[in-house]
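No lab work stands behind these numbers, since they all come straight from the coordinates. Because the structure is predicted, anything quoted here is derived from the model rather than measured. Cβ atoms are built from the backbone, for glycine too; each structure is taken alone.
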Structure P
Amino acid sequence: MSRERTYYKIMTAQAATGAGITAFVGDFRHKELTISTTGLGAGDSIVFKVQGTSQEFDTAPAFGSAASTSNEWEYIQIVDLEDGSTLDGDDGVTIATTDAVRKFAINVDSLTFVTVNITTISDTVNTSGTVRLNLYND
């Protein structure tokens with residue numbers, strides 16, 4: 001039996017701070033992120049934070065604007081698929097010095113929209129981040 005799947009490229013080789021595209025995830029139970037970097041060197045780092053909402057509106061919040069009662073979103077905790085540890089949404093994922101490919105689960109079933117935001121990047125000339133979102137149901 002095949003699973004219903006959808007893929008989003010949240011960002012591709014993004015070399016600046018800011019959010020990628022916003023993905024509608026409301027029809028899917030499982031949300032898996034692949035985060036990868038290129039160009040990291042000694043002393044370099046990049047921080048990714050997952051933003052999500054379960055607001056009931058037909059349109060996504062403005063993730064680039066401050067959260068408020070009319071623009072509901074939060075940084076979302078994720079689960080590292082390597083070892084099962086959780087990463088606080090406010091802290092995000094920091095990748096430093098050496099390029100990496102990391103996989104995470106977004107373990108909040110009620111979300112309607114998500115994005116990933118690069119909040120810190122130390123070298124915007126050589127370093128970039130790519131994020132893919134895999135959505136599926138059982």
Structure Q
Amino acid sequence: MEKTKLKALYDDNLNLFQRHLYEKTIYGLKAFPDHQVEEMCPRKKKEIEEIHQSAEYVLNKWKQQMTNRLTNRILEKLFPKSEITKLFTRKHRKTVDPKFNMLFELKDYGVTKKQVIDKLIEKQLLPKDFYELKGKR
């Protein structure tokens with residue numbers, strides 16, 4: 001990997017433990033080498049995947065909410081006097097579909113890693129003292 005890509009990947013002021021915890025939450029078992037996954041007990045694998053799936057759900061819902069806000073703003077700018085626009089934007093302001101998987105990446109919305117971490121802390125998928133973590137618990 002190029003130095004600039006590596007620097008961007010790790011230029012987040014997280015220590016190794018924080019980064020591992022973040023990656024485990026975001027990527028689930030994919031954050032581990034295959035040999036480590038093979039050695040894990042089934043309960044540990046299940047726990048990691050449950051947290052990962054919860055994170056996926058939270059982030060997907062967040063992307064839908066951001067898309068709805070953007071879509072509503074566009075519709076309100078293009079059709080400010082339209083009753084249909086008013087009804088649509090009012091009705092769909094907070095509507096999300098848990099079964100719909102957003103294809104956009106968070107970076108497409110301009111979301112930073114810190115914002116993702118803060119959202120995961122807010123939803124209790126990362127510990128509230130995440131930024132203070134220094135090493136293994």
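Below, the figures for the structure above:
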| quantity | calculated |
| --- | --- |
| At a computed -19000 (helix-only ellipticity at 222 nm (-39500 (n - 2.57) for each DSSP H run of 4 or more, over all residues; to 500)), which of P, Q | Q |
| Winner on distance in nm of label points 7 Å out along Cα→Cβ at positions 15 and 71 once structures P, Q are ranked, highest first | Q |
| Distance in nm of label points 7 Å out along Cα→Cβ at positions 23 and 55 - highest-scoring structure of P, Q | P |
| Answer label among P, Q for the case where relative contact order in percent (Cα under 8 Å, 6 or more apart), calculated from the coordinates, equals 32 | Q |
| For distance in nm of label points 7 Å out along Cα→Cβ at positions 79 and 111 computed as 1.3, the structure of P, Q it came from | P |
| Highest-scoring label, criterion being Kirkwood radius over Cα pairs in Å, among P, Q | Q |
| Structure (P, Q) behind the derived value 15.9 of mean count of other Cβ atoms within 10 Å over residues 63-70 | Q |
